[in-house]
Each structure stands twice: as structure tokens, then as C-alpha cells.
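Next up, some structures in C-alpha cells.
Here, each number is a calculation from the coordinates, and none is a lab measurement. In this text the structure is predicted, and so the values were computed from the model without any measurement. Cβ atoms are built from the backbone, for glycine too; each structure is taken alone.
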Structure 1
Amino acid sequence: MGFTKYIAVDFKIFVLFLTALIICVSITPILIKVLKRFNLTDDPEWRKIHKSKTPTMGGIGFIFASFISILIWVGWKDLAEIREVFLATFCMILVGIRDDSVNLRPLYKLFVQIFAAELVINTEKLNVFSFININDPSIFLIILFHIATLIFIIGLTNASNLIDGIDGLAGTYICFVFSFLGFWFLLNNFFTYALCLFAFTGGVVGFLVYNWQPAKIFMGDTGSLPLGFILSIAILFFVQHNLLLPESIWYKFNNNLSILIAVIYLPALDTFRVMFKRIVNSKSPFLADKNHLHHILVRVGFSHKQSTITLVLLNFVVLLVVVLLKNQNEWYSILFLALISVFIIYFISNKFLLKRIVNSLNS
């Protein structure tokens, strides 16, 4: 692709990002008033940190802004290539809106998530185990890999929802990850995917203006479910196409499994840690509680802002190290991920050390 075309694409990304940001910043104050008027708020309760009624369903603002920006700046022909992804995402938006307004039964949410995931898996030919080279897989393996891919998409969709527990965390994490994946898609000429991710990044940045501590509005399931769903699809698309790159390409990752884990490290570590702890304590792994990483940091004295920066910076460092190890044997990356996970789990359980850090930050 010529240099002039790169300039044109870069300019389109800039205006697309800016369009979504400006629209979201402009309409969110109106959305806040409307949500308050109809009492669509997230009320304080034992497992939540906020102390007053706060409008939820803020995802409506940045999703609307992102879609408008995409419709303006991305051609219909390009959008037709990923129409199933948009349709599946729309299903997730409807589920989120419904759940934020009237709590849905988990089984109903799961049914819609399965439908949306199946729609994309079958049209995009996604496979979470694409890095395993099997020339002639059996029917059993094909079914097993399909189920594993389905679990991955649904699991990451809901894991992204679980980190939406303090002001700014989910939005900041999504902006970081979407930017990383967006630039990689841009380098590989997957312009439609890149443009869509940057549009959503712009919308979420606009939302963070009102969601940063102290939050005036929460994204709710209306925002976190579709964002988590888009992330799961984008990471699978990234992993599969990364495998097809020639070895000489500088942005090819030979540690394919590790880079997948590193991108989703924060929601993955938090979800597995919490679910394991619940099982050990003979509780349902799906039982809501206040034992997530962000809950612990806030409980020992970190502000929402400090907790958000700490956790997103952690994911950034993990991803950076795995990127630097991309040409090494994958076992180096796996060993690093294992060691850093053990260290974090030990660190997060050491409340005395955490409180000393809080005191030093506030002194």
C-alpha cells in the first residue's frame, strides 16, 4: 500500500475517533438527565462500592456515538464484510439494556450470548485453538474446539463485565486493548476492523469524561457486554491471522498463546482468581461478591483513580514483556505469565504491604 493511502487511512482514523468522542461528550449529559428522570440508576448495595444512586446504561451514549461515526466514515461495502459481527453485537446491546432496566434471568442472558457467539463463529470461522496445527482433525476435536471457542467468547464477554466495578476501570482497559489491536489490524491492512475499534475507543474516551472518579454515570451491562463481546471477537481474529504471517514480519508474534493471554490478562486473572476462591470456599463460582482485584485495592485505601491506573498499568507491563519475548521460545512467555500471576496473587493478599503503599502514595 502506498504512502499516500497510509496518510488517508491515518486521517480517517483521527476524524473517526474524534467524531465518536465529540458525539459521546455532547449527548452523555442529556442521557444522564433522561436516565435520572426514569429512575434508571444503579442503587447502592452491599456488593457495590458507590454510595449514591448513579445513572447506569451509559453504554447507550458511547455505542450510539461509535456507530454514528462508523456509518459516516466507513463505507457500506466495508461494513458488509462484518455485518454478522454488528448483528451479534446488537443482540448483546439489547440484552444489556434489558438487564440494566429489569434484571434478566441468567439463563436468558446465556441463551442470547450463545446465539450471538455462534453467529460470529460460523461466519468468521473463529477457533480459539487455531495455534494448534492439526492437519486432519477428528469430528470430536472439531466439536471440542467449537465448544471451547464458544466458552471463550462468552467467558471474556462476562469477564469484561466483572471488571466494571469502579470508576473508569472497564473503559480505560478497553481503550488500551482496542488501541493495541487496532494498530495491529492497521499494520495488516484489516482496515474495517481497525476503524471500528478506533471508533469505539473514541466513544469510550468520551464516556470516560463522565465515568472517571467521581463517576456521574456507569456504562452498565448495556456497555460492558457489547464491549467484552467485541474484544473477544477481535482477539480471536487477531490470533488466527497472526499465525498466517510470514516469519520475517516484525509484528508477527511467535508466542501466540501467550499474547492472547497477555491482551486479556486483567479480566482473565481477576475472573479465574475470584472463581477459584469461591470454589475453594464451597460457594458457587458465579456468586457475586466484593473480592475482585479492584475491590481489594479500594478496600485498603486506594482511590478509584489509583486502582484503575494500577490495574491497567499492570496489564500494560504484562503485554509489553510478552511483546518483547515474541521471538523467543513460547515457554519463556508462559513462565513469565505464571510467575507474575503468582506474585500478584501473593501481593494482593498482603494487606499490610498494600496499606503501606497507600500511606506512601497519600503522604
Structure 2
Amino acid sequence: MLCFIGLGINGYSGLSLLALETLQKCKFIYIERFTSSIEDDDIRQLELLLDTDNKRTQLVPRWFIEDARDIISQSKENNVAILTYGDPFMATTFTELYVRAKKNLIDIKIIHGASGISSLIGEIGLHNYKFGRTTTIMSDPMSAISVYNTIYENLRVGNHTLILTEYNNNEKEIFFLDPVRAIDMLLEVEKNINYKIISDELFIIVASRIGYKDQNILGGKIKSIKKVEFGKGPHSIIVTGNLHFTEIDSITSLYPNKDPPLDNTQFFRHIAVTMLEKYLPKAKYALKNMQSYLENERNSSSTLGEEVKGMYPVLENAEYYLLDAERFFNQNKFELGILSIGYAEGLIDALRFQKNINPWLS
């Protein structure tokens, strides 16, 4: 039998009676801490609690779990346990192992533990159904681009964003990405992408070491949070979206804040809105210039050639598309507005290349 057992967020003392009874019956107990941190003291206390030693309890690296051949083989004849921080199936690594074990006809036992993610959301007092996609920021600055885009998409629909920060446990050291470093990387991405969502005025919440005795939660604007030393992790960053009044009450009542909470959606501007405001006037300007060109052609010639006559319906269609773009803009159908401008620009450019003139120039 293969047993997936969640340690929860409170260390060895948070194990349920069912988990302890199950562990006592296991010949092999594998403890992993590559998905999240488990303290050395918790491992020692667990061994004392189980009256066992490291011959039966082994701290294993990531590759051992991902390879899993020994685990699968042993589970066919013995009771084997994998002990993880939080809830085991918050990590896709264990879901994949679960599937492999089932395909090998191995009996499975699952004992869930308190999830660090759900516990964190509960501790900070925000509504869990208002969280959008969760993301992770790594020390590699390139990862901040994906995180930035996730924040944008969540803010677009008013949702909060939970950002998990990098944790790495190797044989030499335990690494936790500092929240201030993560914030600096997002500010750098803002300079390049310029959606105008990350600034010193953005309100965030930093939650550190949830479940530990020295856990810390602090809210504030980025300009205030950047001055704080958060110490040892794990850390998480929450970018708030639209705030219900009960969420504001929770933020102001449950933990300290450097600044009053605020709704970050007020800083949000849809990319399509920015594009419409930029390109719609330009397209109107080009259309007007092309219409003036045709009028000059008409006034300078007693008879209009078939080529020039054929340009009028094209310009009329371009004008209709621009009217559609304005209507879609007023209806908050921004993507359709952009599409309509694109059609109009295509028609105008077709005439531009045909007549070898540039109506876009001032």
C-alpha cells in the first residue's frame, strides 16, 4: 500500500491520530521537503513520536519521488508512506505518482493535511472565491514576466492574485526568495511592458511562515513594503483586486498594515482601451486625408476614372468600421473595437498602396 500523508502547516504536532496510526504501520516512511519546507526539528520530533529511526524514516530528494521506481516496487509488498508539508496533492508531483501507483494496481491511502495555500487565504481574511490564477515567482527575472501577466489577467476581472515565492532546498542551503526582491523584479517588468498595473502605490499583502510560531502578515503599498526585512520564508505575496467591505474590515482588523487597504483595480486599464484611444484617432485622421485626396481628384478632373470611382465604396466601408469601433468602445466590447479598427486600417492601406500616397503622415 502507498500512503500519501499531509503534515499540515503546524509541523509534527499537527498530524492527525489517523496519520500517526498509519505511519506506525508503514515499513518505509519517505519525507520530502522540496515542495515546501519542513523543519529539521519537526523531523526529529516525528521520529521520536513514532519511536523509530532513520532506517525507516528517510528524507529523500526530489529525483527519488519523481523517479518513484523504488516507491512503486516497495508499495507492492509493503506499506509505504510519503509525508509532505501541507496537503500532498497541492503539488502535481504527487498527483502524477498517485496515477502511476493506480496503474500498477497498488492500494492507495490518502490522509489530507491543512493546505498552506487555503490556510494562508483564510489567515489574511480575503474571500477565497475571489482569487484568480495562482502563480510562482522565481529568482530568475524572466519568471516575473509570467507573474506580471497573471496579475494583469486577474485584475482585469477584479480578482486577487496569490504569488508564491521561490523555495529551494538542496544539500548546501535552504533558499527563500525575499519578497522585496520579487517586488523589484515586477517593477522592472512594468518598465518594459508598461501596462501600468505595478507601481509604488499598489497595495499588497506579504504573508510569511504561515503556521509557524513566528508567522507574519503585513499589508501596505509597495513603497512601504520595500522598506521591510521579512527574514526567513516561506513567503507569499497577495495583490488585492476588487475589495468587498468585509475584506477591508478583515485586512484592517487582523494584522498590521503600513497603509490603508485599497482596491487595485482602480489602477487597471484594459490594454484594448489603451489601443483604442491610440489607434482610433489615427485611423480617423488617415480616413479624412484619403477622403480629401479623392475630393481633390474629383475637383481637378471633369471626369472621374473607374479606378477613383471604385475607391469611394472602399472608404465608405472603412468609415463604417470606425463607427463600429466607436460603438463597441462605448459598449465596453473592446476586443471587437480593436478588430473593427484593424479592418478599417486594412482598407485605408489598400488604397494607400494603390495610389502611392501616405494618409497617415501629419
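If distance in nm of label points 7 Å out along Cα→Cβ at positions 33 and 57 computes to 1.7, which of 1, 2 did it come from? Only one of 1, 2 returns 1.7 for distance in nm of label points 7 Å out along Cα→Cβ at positions 33 and 57, namely 1. A value of 1.9 for distance in nm of label points 7 Å out along Cα→Cβ at positions 145 and 241, calculated from one of 1, 2, originates in structure 1. Among candidates 1, 2, the computation of percent of Cα pairs over 19 Å apart, for residues 129-208 alone that gave 56 used structure 1.
Between structures 1, 2, the greatest calculated value of mean count of other Cβ atoms within 10 Å over residues 89-96 is seen in 1.
Which one of 1, 2 has semi-axes √(5λ) of the Cα gyration tensor in Å, as calculated from the coordinates, equal to 30, 27, 22? The structure behind it is 1. Comparison across structures 1, 2 (criterion: distance in nm of label points 7 Å out along Cα→Cβ at positions 41 and 337) gives the highest value for 2. Here relative contact order in percent (Cα under 8 Å, 6 or more apart) has been calculated and equals 22, so which of 1, 2 was it run on? Source structure: 1.
With FRET efficiency 1/(1 + (r/R0)^6) of positions 225 and 249 (r between Cβ atoms, R0 = 41 Å, to 0.05) as the yardstick, tell me which of 1, 2 scores highest. Show your work: numbers first, answer last.
Numbers: 1: 0.75; 2: 1.00.
Of structures 1, 2, the maximum of FRET efficiency 1/(1 + (r/R0)^6) of positions 225 and 249 (r between Cβ atoms, R0 = 41 Å, to 0.05) occurs in 2.
Quick check: -24500 is what I get for helix-only ellipticity at 222 nm (-39500 (n - 2.57) for each DSSP H run of 4 or more, over all residues; to 500), calculated from one of 1, 2. Which structure matches? Of the structures listed, the value fits 1.
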